Structure I
Amino acid sequence: MSAALKRTPLYDAHVNAQARLVDFGGWEMPLHYGSQIEEHHAVRQACGMFDVSHMRSIDLSGSQSLDFLRYLLANDVQKLKEPGRALYSCMLNPQGGIIDDLIVYYFAPNQWRLVVNAACAQGDLAWMRRVAHAKAFDVSINPRQDLAMIALQGPQALEQLARVRAGWAQAIEPAKPFTAVTFEQTVVARTGYTGEDGVEIMLPAQDSVLLWDELRALGVQPCGLGARDTLRLEAGMNLYGQDMDALTTPDQAGLSWTVSLADESRDFVGRQAIESFAASGQMMGLLLQDKGVMRAHMVVQTAAGEGEITSGTMSPTLGVSVAMARLPEAVSIGQQVHVIIRGKSVPAKVCRLPFVRRGKAVVHAS
């Protein structure tokens, strides 16, 4: 393993648990701790925890923080009225392509936090500073490299959290999704990337090992990138760099709901391109009707032309292969298409996303 790879504060815990470590966006991260399938089912049926400290928290402050974020992001942070509320958004380039997808937290009029993808973090920071400088916004952009992040996910997540941090669990339990509660330097948020209930905990790096070890002692299953990918795919959640990138618009990624055009007076980076862009593909789900496993970049043949799979896997919850695919605009729910797998044409049914929510199948193919 290259010495140049970055390591999270929980690296030693992963080594001690005999995790298989891989290069993920320049970080040495656990792929699994033995059985990816068992980790997946633990999250769907009980509780699992993920080290997501490679995700970068970026704090914003300054008198024009709100104005800056309203210009920087496609979604409108002015929707956030109460401290602790959060919003999912894309950050676009002038052509309407997705630079990154992220969550923004509102703590106070001059205090915000963005959580961005690991592989995009350096580019995101450079872009934010460039935009702030170009428009002379009074805003301070501060990457929080002193923080770690643990995602506790599954139907028993809050129950397990209460056993080690009762105050945190009591405060966050009644909170709505995309709401955070702050405890000194720790932020506990009702967010996740699995389609299950749970929290994401941003806390000082030096405190993360103790929390991880305490949860592990309770029997909480540590989970790696493999389970994280199958869980998010079943939940119909995009992966940056695979389902979307700087050449993909929110509409093409099934994320048009994250673009706020309600305030006609609000200019934001990419707005002009988004408003004039002609649709050229839609994100839909595929359910394979025969044996095989769908994978990214496989060709999808439809009566309206070819499409392409962006993410595909064997669904541990459903027991069949599922995929997210960019298909021609004329394709509709319930239609049969064909996926080219190893030179063979295999039938698949077009369905809505997600495939699974809160541990239950919600596939709609009619």
Structure II
Amino acid sequence: MNRKESTLGILGGGQLGRMFTCAARTMGYDVVVLDPDPEAPAAHFATRHLCTPFTDAQALNDLARSCSAVTTEFENVPASSLDILASDTVVRPAAQAVAIAQNRILEKTFLQEQGIAVGAFSVARCRESFRHGLTQVGLPAIIKTSRFGYDGKGQYRVDTLEQANDILEREPAMLPVVIEALLPLDLEISVILARSAGDELSFWPVAENRHSQGILDVTLAPARVSGVLAGQAQDTAATIARQLDYVGVMAVEFFVSQGRLLVNEIAPRPHNSGHYTLDACMTSQFEQQVRMLAGLPAGSTEQLRPAVMVNLLGDLWAEGTPPWALLYAEPTLKLHLYGKQDPRPGRKMGHFTVLGTSVEQALGTAEKLRHALRQR
């Protein structure tokens, strides 16, 4: 391969970009990361770091000229930047797919148009439709901003009309919003798949997710659901990927509510709930991302052992660096730290994965170790 053929680009240098970059470098590729953060975690492993805004024309031109293909690590990268790149190089996933996934209104509308089940919702673009939407959906409800909401950000639970009106008074610029019914949940699951340009699909086992304050806390894989439900979730995710003409790794989050499968969100990238694949599967979601971007055949997604992944948030650093020796003493555990310098509360700083003979056994070990970290 010449230099350009062996170079891949990525917009975004956070932990997802870091893990993509590590996979790509291991596979023999150079990686150019574009991210405005001078301390971007992915830059630690990249061949080059373009430390500029995502809209910088010169940097985008540099990326397109030097890379055979470019991807993104998060959905909030400007879709216009992906369009600019696509005029001179391969971009996967395409701007159109990312634009839908990064806007909750477009996303919900797209899912409805495809006949895919979602929870009851209403779109509010002004104060009048806000009040009507709350009445239509009913209370309690979840109010979500249409853009830039993740890990619980831009989301508000309201139990009364007074609470909802107070939020709108404090943040009038939050409109337009999506108002969602608060559903009775059995559990939450996610499907992570990869789709090639030739419509090859590969799936990892369906994962079971637990959240705390809107942030993913623990993932269990495989999920403790029936084969029928898991198959339905994978079929739905495949339909979404094909209708978006999506190429790359994608996650679809589902609610299971009273036995019914409802799509919550689409993530046009590898996903936090797929981090267990780094240690428990033949091919990780990040290696597969490289393969899809570079036009290589998909690797096997076989899961070799049951696994439980636990997120490590900045809160753990309140008393200083956590005692990692507690984790290293467990031979079935793998620790992944993201190289972030500022451990703020709620910020994802790393994760660990425990492998076991069963999900239940791995979960017991993971919970014991997390408790020990918190009680130091």
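For the reader, a short list of remarks on this structure follows.
- For the set I, II, ranking by FRET efficiency 1/(1 + (r/R0)^6) of positions 36 and 108 (r between Cβ atoms, R0 = 41 Å, to 0.05) places II highest.
- Origin of the value 14.0, where mean count of other Cβ atoms within 10 Å over residues 156-163 was derived from one of I, II: II
- Winner on distance in nm of label points 7 Å out along Cα→Cβ at positions 124 and 340 once structures I, II are ranked, highest first: I
- Among I, II, structure where relative contact order in percent (Cα under 8 Å, 6 or more apart) as derived comes to 13: II
- Structures I, II were shown, and helix-only ellipticity at 222 nm (-39500 (n - 2.57) for each DSSP H run of 4 or more, over all residues; to 500) at -6500 was computed from I.
Each value in this text was obtained by applying a stated rule to the coordinates, not by laboratory testing. Not measured: the values here are computed from a predicted model. Cβ atoms are built from the backbone, for glycine too; each structure is taken alone.
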